[in-house]
Every structure is written in structure tokens, then in C-alpha cells.
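I've put the structures underneath this note.
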Structure P
Amino acid sequence: MALTGGEASDFKGYMPVMDADGPAPKVLLADKGYDADFIRKDMEKRGGIAMIPTKRNRLIQLPVDAAIYALRNMVERCFNKLKNARRLATRYDKTADSYLGFIHIVSIRLWTRQFVNAS
């Protein structure tokens, strides 16, 4: 996980996340904002594929597997659930370490909900 400034594009966070320790992803699900040749080439070099819809102004439109791309909705819903924690959405924390720590706490809380009976 990598933190960038609130005004920074997610595009700038691609390389820090991909260069971090951990297994290389087999598929990268991203929106049109990540449609760049260097991302597609980097994913190919890592042995994965980039499921990124092409921008409208791209000369060659590349196909996207709709069934796989639909899984991106799960990631978007996860971010929406994280933002339900007011402290994350409004970024009250002064340091990146404390903000990242609270992201971990909220993520654990969301993850453990699946093991608890709601009734």
C-alpha cells in the first residue's frame, strides 16, 4: 500500500504499489485513468494483463473482458466502505503513519464482519 497526497492522481501511485514487496498481480483492474502504454507494458513484463478500458481518444481501441472488469466493482465498494469511517474520509490524521494505521484498523474491522453473525 502506498499513500500519495490528496490532490495527487492515482496514476502516480502505480509504480510505488507495483514495486512494493509481495506477489505480482495476474490481472490489473483499473479505470480509464490508468490507460497508459507504460502500465500495459509493465504488467506484461510482470506476467499479468491489464484490464483497463481505453480512453475515447486512443487511436487503437483495445478489448476488455467485461466479466473480469465487472469485478472492479468489488474494489470500488471496498473504498466506499472505508470512506464511511469519517476519520478516513476527512483525513484528520496529521502524519501519514497514523493515517495508514487507521486504514489498517478499519480494513480489519470490515474484514472481520464476515465472521460475525448479524442476527
Structure Q
Amino acid sequence: MAKKVLILDDEKGLRLILRTLIQRTGECEIFESDSLHEALSMCKSTRFDIIFLDHNVSDGIGWHIAEEIKKNPESYGSPKVIGMSGSVPYDTERKLFDYFFVKPFSVAELMPKLDSYMADKE
């Protein structure tokens, strides 16, 4: 079955890069948003397998979605949550994510983790 992936980032170019990398890994359905509120609405209506969350988006802090998911797994399932930011988060913030990378990121750094998550049968 195709993995459902959400990308929340207000940089269209980065969303395109991530979409391209994700599509290389296998069968998937990719959803994109540049808005915290739109992404949260998507999470309420769709059970995602993987979610990429940027820290700062135009209408808020994208990481709030990770907090919401951790608090309410019965509503959102248990997606792999990947945090993205231009700076390294505090340890308390890192605990919200299954994986975290600092932008700009290296494809060589991201791909092994992404391949693993896409192959995961959960």
C-alpha cells in the first residue's frame, strides 16, 4: 500500500526537492502545505505515515503539529515525524521527532533515513 506523506514548509523549492526525493523511494501519495492550519486540518482528515515539519511557517510554528500528534495518537496514528529547521533545536524539542535535520540538508544524510521509513511495514 502507498505511504502517505505530508510536507509542511513555506519554501516551495524545498517542498519540490523533498517531493522528488520521496517519489524516488517507492509508491507514495504526497500532500503539501505551506500553512500550519492547513497542515493540521490535513492531519485530522488523513492518517499520514511520514510527516515533514518545518519550524517556522507563515502562520505559526510547524512543530506544534508534532506536539499535537504525540498528545493524541488515537486521532492521528503514529506517523514518523521529521523536523526541519535552520538551527538545531533544544533537546526537549528534539524529542518530538523521529528524525531531525538542519537546513540546508545533505541528500546523503536524509536518504538512508527516508529509505528506512518508506520501507517500514508499520
Open item on the list: Quick check on the output: 10.8 is mean count of other Cβ atoms within 10 Å over residues 74-81, derived from one of P, Q. Which one produced it?
Closed with: P
Task: Given 6.9 for mean projected area of the Cα convex hull in nm², calculated: source structure among P, Q - done: Q
Open item on the list: Suppose relative contact order in percent (Cα under 8 Å, 6 or more apart) works out to 23; of P, Q, which structure was it derived from?
Closed with: Q
Task: Structure with the greatest value (metric distance in nm of label points 7 Å out along Cα→Cβ at positions 26 and 50, set P, Q) - done: P
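No lab work stands behind these numbers, since they all come straight from the coordinates. These numbers come from a predicted model, not from an experiment. Cβ atoms are built from the backbone, for glycine too; each structure is taken alone.
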